[in-house]
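Asks: Following this line, the structures themselves.
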Structure 1
Amino acid sequence: MTSTSTPAAETAPVEHLPGIGATRADWNASHVMDTHGTTVPGCCFNPTPALATGGEPNVDAYYVVNYDANRVISYSMRFVPAPIGTVNAHVLAELPADTQMLWTRTLGTCRQSEFTSPTLARLLGPPPIGDTTGSVFVEFDSDEHGGGQSIYDPARVDTALLSLDSYPKASDGPEC
């Protein structure tokens, strides 16, 4: 008598994204929601007193977090002012390991970069998100320490806006 066995159904590994494209559950598992009552629940994370610039009682490292279909599709990050290379490294840590820079440009009041990730394209390509390019647009600014003025100082970058937007060429990107 011959015995046959059916192999267990193979399942694709679950991928946990650290930032843009993360599921709400993954995001919440790796970020501390601000519950100080001054914010909309789910919008602001990682209260960090060192980021206060003018005596604010509560400043969040992650703010204006937006979701679509249970995925993080955009947010802004605050930093203690640092050189663009340092801030760019922090931003890259928010993206999958296969991320590549498509382009970067510096305008008068900001620096912009476009990144692509095959992982994001695969996970976010199907509807309802439909990001088949896996594109992430990032704008770097120095606004927080510029007295509210729109400025860019590559030695003192303090904010980055990440969003699932596709600009294939630098000339396609928006103004600051």
Structure 2
Amino acid sequence: MAIADSIHILVSLLYYMRQGLPKNAAIVESLRVNFQPVFLTSLTTAIGFLSMNFSDAPPFRHLGNVVAVGVVAAWFFSIGFLPALLSLLPLRERAGKETRESRFDGWVDFLVRRRAATLWSSVAAVLFLAAFVPKINLDDRWVDYFAESISFRTDTDFVVDELTGIYTLEYSITAK
């Protein structure tokens, strides 16, 4: 979030400087334009992670709280610290119009000229990464998130050890 917020603020700042605004006026205009979107994305992200407090698993609650605090801190840094830092740094933007296409023309030309090599490199990368798929360990023993002192955990451990268990294997067979 902090990087995305900062990129939006910086891109707007440089745009307004290219349009002829002085640096401090461009910072103010960039914040005016980006404040609401940056605030709303940070707010909804923090609320989303705080909803993990409704989880019964303590690690998920802690994760949600830590990430929510980090999102709020990132928002404060993006809205408070970044503009202050930008106002102190010697920042200049070239006058004139620089389009997005001009920045990527060389890269696109390179990929188009070497499209076969790009395709085969991508296929090789996918195959290389696919070789590691068998190493993925699917472990969904969610009961282990509870401390052994909690009665739910001890009861569940008893059912798993002494009775039929709580884990099932389900599959579907189609019939004609």
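Read-outs throughout are calculated quantities, based only on the coordinates presented, and are distinct from any laboratory measurement. Just so it is clear, the structure is predicted and the values come from calculations on it, not from any experiment. Cβ atoms are built from the backbone, for glycine too; each structure is taken alone.
Asks: If Cα extents along the principal axes in Å comes out at 82, 41, 27 when worked out from the coordinates, which of 1, 2 was used?
Replies: Label of the source structure: 1.
Asks: Thinking of 1, 2, which structure, once helix-only ellipticity at 222 nm (-39500 (n - 2.57) for each DSSP H run of 4 or more, over all residues; to 500) is computed, gives back -3500?
Replies: This figure was derived from 1.
Asks: Where does the value 0.35 come from, among 1, 2, when FRET efficiency 1/(1 + (r/R0)^6) of positions 65 and 89 (r between Cβ atoms, R0 = 30 Å, to 0.05) is the thing being computed?
Replies: The read-out comes from structure 2.
Asks: Right, something else. Out of 1, 2, choose the structure whose coordinates give log10 I(q)/I(0) by the Debye sum over Cα atoms at q = 0.14, 0.27 Å⁻¹, for residues 81-152 alone equal to -0.51, -1.16 when calculated.
Replies: Corresponding structure: 1.
Asks: For mean count of other Cβ atoms within 10 Å over residues 105-112, which of 1, 2 scores largest?
Replies: Once mean count of other Cβ atoms within 10 Å over residues 105-112 is tallied for 1, 2, the winner is 1.
Asks: Another question, then. Here distance in nm of label points 7 Å out along Cα→Cβ at positions 25 and 41 was calculated and came to 1.9; which of the structures 1, 2 was it taken from?
Replies: The read-out comes from structure 1.
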